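Structures are listed in the sections that come next.
What follows is calculated from the coordinates using simple rules that are stated; it is not laboratory data. None of these values were measured; they are calculated from a predicted model. Cβ atoms are built from the backbone, for glycine too; each structure is taken alone.
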Structure P
Amino acid sequence: MKFVMMLKKINLSNVMTQIPYWLTINSNIQGDITDSEYLSFFNTNSVRDGESPLNEYGKVFVDMLYSVGFPPNDKVWVFPKASLNNEYSHQVGQLFVLLMRIKSDIALCNHGTITIDDYGVPVDWQPPNPTLQETRYTIRKLLLEDTDDTFLLAKNIAERSLFNECFNQLSYLKELRCTDPFLGYLGLWSFIEIEWADNPQKTDMKKSLKSLLDGVFHDKREFKKAFNTRLKDISAEVGRTMGEYSIRNLLAHGKYHKVSNNWDGESTSEFHAVHDELYRIMLEGLGTKIMNNT
């Protein structure tokens, strides 16, 4: 459901900047939230009390979200500290939603906006737009450093006019996060295999994974070794009864249907945790490729 609301009739012809902002869907507040370097974070009570950049409109938007059946309590509201050029602020708004879901599985509402005039004064406030149809969420912890890095990547893509080039690819990767986890993991492995192949017409999963890890961990060999060990261990554990020690093949050949119900809790948790880490590694590698695209 999309909100359309004009709170003030004003002449925006001289308006130069905007602040997109987001409301998390599946990230509970854990303890006190402090600002990061580039972003400010608020809980719903603070927003309702006028303490966020939405000032008195915070209560209006909180009440509006409740009225359409979207409870904003226990959510995190995310605001950039600096406004953005209005030529690309909406692109940053869309990209940040995609990138946060891909990297951290943090689901966000479609962004709202605060419009700033030439004197730095807010002159228009638009609410966030929740997608109420999607129900597949796992509660995640919001990591401030990760959120900063993801925001900067979204901003860099938009500033460098790479939005059209990246949007469809990132939308596909976001959908992998939103689907059945096993199907999403298979899609992730397939994406890595083709994206990091030396020759797209003749791919090799092991070589593509090595290329990705070598790029991401080029100066952190101990981290690469630790991930490889972790991947090897869980691959042996979950596939041993089928004689299959490649997670990619276990997924691609449908063998996980035969064995996943027999995994113990520890193996199940580690299987999902390894793929969470692989999403993060993949996006870091993809972000480097995007930024090196001049």
Structure Q
Amino acid sequence: MKIFDGKKISQEILDSIKSEVLPWKKKPFMAVVSIGDGSSAYILQKKKAAEFLGFGFKHFSFNVSMSSAKFREELNRISKSKKNTAVIVQLPLPEKINNSVLNVIPPEKDPDLLSDRAVGSFFNGRAIVEPPTPLAIIKILEESKVVLENKKVAVFGYGRLVGRFLVPMLIKKGAAVSVIEKGLAKKDILEISDKADIIISATGVPNSITADMVKTGAVVVDSGFSIVYPDHSKSGGIDGKIVGDVDFEAVKNKASLITPVPGGVGPMGVAMLCQNVAQLFKVFVSDVTSE
């Protein structure tokens, strides 16, 4: 069993980006937008990466009580600012916020491919960048010398940041992909997962991938992220523990390769996001030539 070191590989990617952008006259500026307070760990990772790379960074935080119309107005203002060369919205948004607000982000400032135009470009094969987390997962498999061609892959979750992009990316590399969505009966899940050479989960349901779902020797990539509190609440001043979708301690003894949470897909996703930010800047912003 091998535990993938996402921190080490992501740092190598960040070092490579830093070498490329160091001589640029201008540097990218990342505007990270959140509503509510559930994304602080992700935002901190992005801030640290931006500082390391010499990118500008500002976090725009809005109260969870904000209306969809007001949030759209603020996001539009942030997106139109010439200073902000990349606009990153922390998902998921509160239920009352319509995801159509993401369409105000212009494709040239959309490193996460959140707007309909950016998504359309991806599926039409015309996107300048690919979605960061799915790209991170592919990179993890490549770095680990995992061959995708003719392999059976079970993808848990078909969300807008991971699943819907990852599935066609895996198919393009020759994998036979099955998607397991919420609500599928356990016996039906086992019928698919028992045969899977590779299991990738991005559901955000803590410890939902159990040992009985994983065949011996399978590769397990955990893209989930949840904070679990010992008293099952956020009260009492008790610190939460970051966990993934996979029951790590039980599954690691069956897997040939497994990604930990934290320290696996997370830092790799941040590195790929920064790579996208630099790429969009290079294509759409002038004066990035060496001094």
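State the single structure among P, Q that was used to calculate helix-only ellipticity at 222 nm (-39500 (n - 2.57) for each DSSP H run of 4 or more, over all residues; to 500), giving -16000.
Details: P: -16000; Q: -11000.
Answer for the origin of the read-out: P.
Each of P, Q could give log10 I(q)/I(0) by the Debye sum over Cα atoms at q = 0.10, 0.15 Å⁻¹, for residues 32-159 alone, but the derived value -0.30, -0.72 comes from P. Match the computed value 23.2 of mean count of other Cβ atoms within 10 Å over residues 16-23 to one of the structures P, Q, and report its label. Structure P accounts for this read-out. From which structure (P, Q) was relative contact order in percent (Cα under 8 Å, 6 or more apart) calculated, if the value obtained is 19? So the calculation was done on P.
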